[in-house]
Structure P
Amino acid sequence: MQSTQLSAKRMTLKKFLDQYSIMLITVLMIVIATILQGTTFLSLSNFINIIRNNSVVGIIAFGMSLVIISGNIDLSVGAQMVLVASLTLDVVNRSGSALLGVITAFAFSCTLSLITGLIVTKGRVPSFIVTLGLQYIYRSILIYTLNGGGITTQNKSYALISSYNLFGWLPLQIVYFFVMAAIFFFISKYTVLGRHIYAVGSNEKATRLSGIKTDRIKIYAFLLLGAAIAVAAVAESSRMGSINSTSSGTGYELNAIAMSVIGGVAMEGGKGKLTNTMFGAFIFGLINNILTLVGVNTRLVNAFKGAIIIIAVLLQRKSRER
């Protein structure tokens, strides 16, 4: 009787930790940062800076999470974002229309992601290989067309897309981050497409035998990522007023994957919550903040990030084995 009660308590504790562990980690990180920096860390301006600095990659991470849940991955998102942003700025400069630039960003980005999805599904090539190749292609095209430099814009309407502050203190870039979080959460939780994406990632063969067109679901997941990349491209290029062919977007794909993994998205697919990806983005920002506070050399920051990703994956595996 006692052993049964003890087992029930363990199951309850495990369920609690599985559901709220990301929130507990977030609180712990905030406590650590507060101890290191003092009460100034808890200021509204500091939290705004943390979220704003990670909002663009965070937006990409929402789309990346769905692609990973579907059993795939995309290593070309950083280069694709810069390619989309460069074309968008060119359209804005030529037409003088910020709206036309935004429409171009969505059309071009979704087209690129559609091509990615078709190659992966119809060509039966692992997404890791396809998107790694596309990353090289996109970056090379950028460097060639922009002669290793960048492109800028002076269009004031386009600049307002990200530089304007609501109520005088809330950057629109942060608003986009939370709006995209809500949209992707809704898709993953309350739509048939969301349920099918989880099913494909969990057991593709069984899902196909049940009559669901798995290739189509994977393509839809890539298209959703393409839409997220378009939002990120517009947000980044409008805030900066420029984009660079060599330095912009570098490492964004790994950071987006890190945010997803830290948020609990399983790399083998079929598992993960989009709300946790949002917390993963915030934790990622806190990690950068804490590493800076303790005086870690900037050249070693990525080493710590890599270690954190490995630890997160190991903890996921341990949790599933229990």
Structure Q
Amino acid sequence: MGTQEHHGDEEAFAIRMTGVVKRYGSRQVLDEIDLAVARGEIFALLGANGAGKTTTVEILTTLLRPDGGSTQVAGWDVATHPDEVRRRIALTGQSAAVDDVLTGQENLVMVARLCGLSRRRARSRAAELLEQFALTDAGARRAGTYSGGMRRRLDLALSFVVRPEVLFLDEPTTGLDARSRRELWQVIRSLRDAGTTVLLTTQYLEEADELADRIAVLNGGRIVATGTPAELKARVGDESVEVRDADGSLRGRIPTDGSLSAVRAAIDELVTAGIDGTVVLRRPTLDEVFFTLTESPSPHDLHDRMPA
């Protein structure tokens, strides 16, 4: 039997990647990736298409072997103990892996039986999961009749027949409407609150801002920044007080630290300068962080300043 490979401070981390490299021929997809995800947190991996997000997830979930570096998940080395890693993780992708012919309950019972649960325990576990994922009323309906959001919740429920230590969500809300996305966000938060570590890849910056305890930004196969949403926003700039016309045009802007006294002083300065309009307190967004760090044009003008 292999030796478990987590000791000391490794117990605090659900995921560790050190110097991970992945190449496809002459193209280097991952370039010395270092990543540490604490147990019990939601961690978001942001990046444009081709940045290396899916490759990173495939390595962490034992689907792809790296060309260099080391990776541990749930305390086990992915290269030397892939079976131990697989027993402790679940992966949910962009498309729900449910059987449309079966009912929601039958889907769950089938997977529970495949996981070795008795018929009685499989039925009781299915009932527990239907309640946890707000699907009890739809449990007797064929999954093919479910909405996109319901199908995605059922897919997550299937991943939790045996509760994983680490859940990987690869762009799980792609294609969902706004309401379904927010419902799924609430489910993901509840899974974190129950002790599961969640690594999330997404192209929706609002989603990362809403959900993530910490975020890493991937660009060209490298992690270019890691931190909480607030820490990353602070890298772009301070909060500011803006004055805008009725049509939304910017009349003036004063940077502040967000405190009441600084906001008041900024407003006084704008009034003294004779600038009139609607006052808006503006904070940096993750959009600005992302576009700044990935050296793409920002959808916002970051250089507006109060006229001299």
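State the single structure among P, Q that was used to calculate mean count of other Cβ atoms within 10 Å over residues 27-34, giving 14.8.
Details: P: 14.8; Q: 17.2.
So the calculation was done on P.
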Just checking, which of P, Q has the largest value of relative contact order in percent (Cα under 8 Å, 6 or more apart)? P
Hey, distance in nm of label points 7 Å out along Cα→Cβ at positions 107 and 259 derived from one of P, Q reads 5.3; which structure? Q
Mean count of other Cβ atoms within 10 Å over residues 59-66 derived as 19.0 - corresponding label from P, Q: Q
Kindly point out which one of P, Q the value -26500 was derived from, the read-out being helix-only ellipticity at 222 nm (-39500 (n - 2.57) for each DSSP H run of 4 or more, over all residues; to 500). P
When you work out volume of the Cα convex hull per residue in Å³ for each of the structures P, Q, which one comes out largest? Q
Answer label among P, Q for the case where Cα Rg over 2.2 N^0.38 Å, for residues 83-202 alone, calculated from the coordinates, equals 1.32: P
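Throughout, read-outs are computed from the coordinates displayed, never taken from laboratory work. This structure is a prediction, so every number in the text was calculated from the model and none was measured. Cβ atoms are built from the backbone, for glycine too; each structure is taken alone.
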